[in-house]
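In the part that follows, the structures are each spelled out as structure tokens.
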Structure 1
Amino acid sequence: MKKALIISTSIREGSNSERLAKEVLKGAKEAGLETSFVSLKGKSIAFCRGCLACQKLGRCVIDDDANAITDEIANSDIIVFATPIYYYEMAGQMKTLIDRANSLYVSQRRFKDVYLLSVAAEEESSVPEKALSGLQGWVDCFEGVRLKGSLFVGGVGEPLAVIKSDALAKAYDFGRKLAC
């Protein structure tokens, strides 16, 4: 059975992106995938030092929550990053986690398909382009891995805004399609 890991990168309690990420999780689970959910809220994830020790050790020398999350990424077939869009880019904590996942280049890993769920107050379809580009840059470093899809939900700047829209249904459907 394929395993899907949904990573909520928002650190705001009850955020729109986390609510949508949980709907993706629900859809994926109901579609028959084994699922796992990680929230970066309350996690300690330091900046990458660029020491490249992880390339020899297979894990980062910084002892914080990033190592456990990276292990979870390595042991999943499908990865979904859920992020709020800040200044037309992924949240900084998502980028920091991606940088800290540098050990995955030399490690055994299962993931082949990566997705992005992004949320912003702005509604223009171009809003997530830089976040997608940044994630694509990470994906391009892994042979056989692809950025398979994305879901952008715009116009949800206020807390709980996703509840008042069709966004939850879209996220659930997005999760169900991960099994395809």
Structure 2
Amino acid sequence: MMMVNLQSKNILIVIPKSQFQEQELFDTLEVLKTAGSRILVLSKSGQVAVGMSKTRFTPDGVLVDWDKQQGVSGKYDAVIVMGGKGAPKSLWDDTILPQILTDHFRAERVIGAIGLGVAVLARASLLSCEAAGPEDEIFLSELEKAGLTRANSPVIQDGKIITASGPEAAAEFAHTIVSAFE
């Protein structure tokens, strides 16, 4: 598989402020860094986040300052929402994140979400008919409320929007994001 060079690309990754899913984040980061992209990881608090397996991760900043990050002028080339048990608590009801996603979607940028983070795209009305996501009761009711169905595929790409089921699909998710720039 030929690797696309994303050297000039700025990618924003949004993680829950706690209880993020480590494999989703770290597998995605690894693939995107290997492709050469510049990645900024932000959370609602900007504080050290503790993952579901107790891994500590320090984000680059606070989500509210998404447009004031050094070296980024204008829009990001991609905005990605991570999942984990903390996503429903810290991301689903966030007021800024849907605006960032909608703004970038309208600018035809790559939008991605994995695991429980996919519900953020559903709530922002950015998904058309089906999405990849976890087999999770609360998540499935979010999709249903948005008039969507859960796909059986681990990764779904609809134009520039990419959704993934969860940690087991993280590497494929990240490679799909990379190929969306081709």
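Quick check for you: by mean count of other Cβ atoms within 10 Å over residues 107-114, which of 1, 2 is greatest? All intermediate terms of the calculation are to be shown ahead of the outcome.
Numbers: 1: 16.8; 2: 23.1.
When mean count of other Cβ atoms within 10 Å over residues 107-114 is calculated for 1, 2, structure 2 comes out on top.
Assuming 49, 36, 28 is Cα extents along the principal axes in Å as calculated from a single structure, say which of 1, 2 it is. Mind showing how you got there, number by number?
Details: 1: 49, 36, 28; 2: 39, 35, 29.
Among 1, 2, the structure yielding 49, 36, 28 for Cα extents along the principal axes in Å is 1.
Can you tell which of 1, 2 yields 3.9 when distance in nm of label points 7 Å out along Cα→Cβ at positions 67 and 163 is derived from it? Write out the running numbers ahead of the final one.
Values: 1: 3.9; 2: 2.7.
Label of the originating structure: 1.
If Rg/Rh (Cα atoms, Kirkwood Rh), for residues 51-138 alone comes out at 1.01 when worked out from the coordinates, which of 1, 2 was used? Numbers along the way, then the final one.
Values: 1: 1.01; 2: 0.96.
Going through each structure in turn, the value belongs to 1.
The value 1.5 for distance in nm of label points 7 Å out along Cα→Cβ at positions 83 and 155 was derived from one model only; which of 1, 2 is it? Don't skip to the end; give the middle numbers.
Values: 1: 2.4; 2: 1.5.
Source structure: 2.
When relative contact order in percent (Cα under 8 Å, 6 or more apart) is compared over structures 1, 2, which one is greatest?
On the way: 1: 31; 2: 23.
Comparing 1, 2 by relative contact order in percent (Cα under 8 Å, 6 or more apart), the maximum is at 1.
Computing FRET efficiency 1/(1 + (r/R0)^6) of positions 59 and 123 (r between Cβ atoms, R0 = 35 Å, to 0.05) gives 0.95 for which of 1, 2?
On the way: 1: 0.30; 2: 0.95.
Going through each structure in turn, the value belongs to 2.
Each reported figure results from applying straightforward, stated rules to the coordinates on display, with no laboratory input. These numbers were taken from a predicted model, which means no experiment stands behind them. Cβ atoms are built from the backbone, for glycine too; each structure is taken alone.
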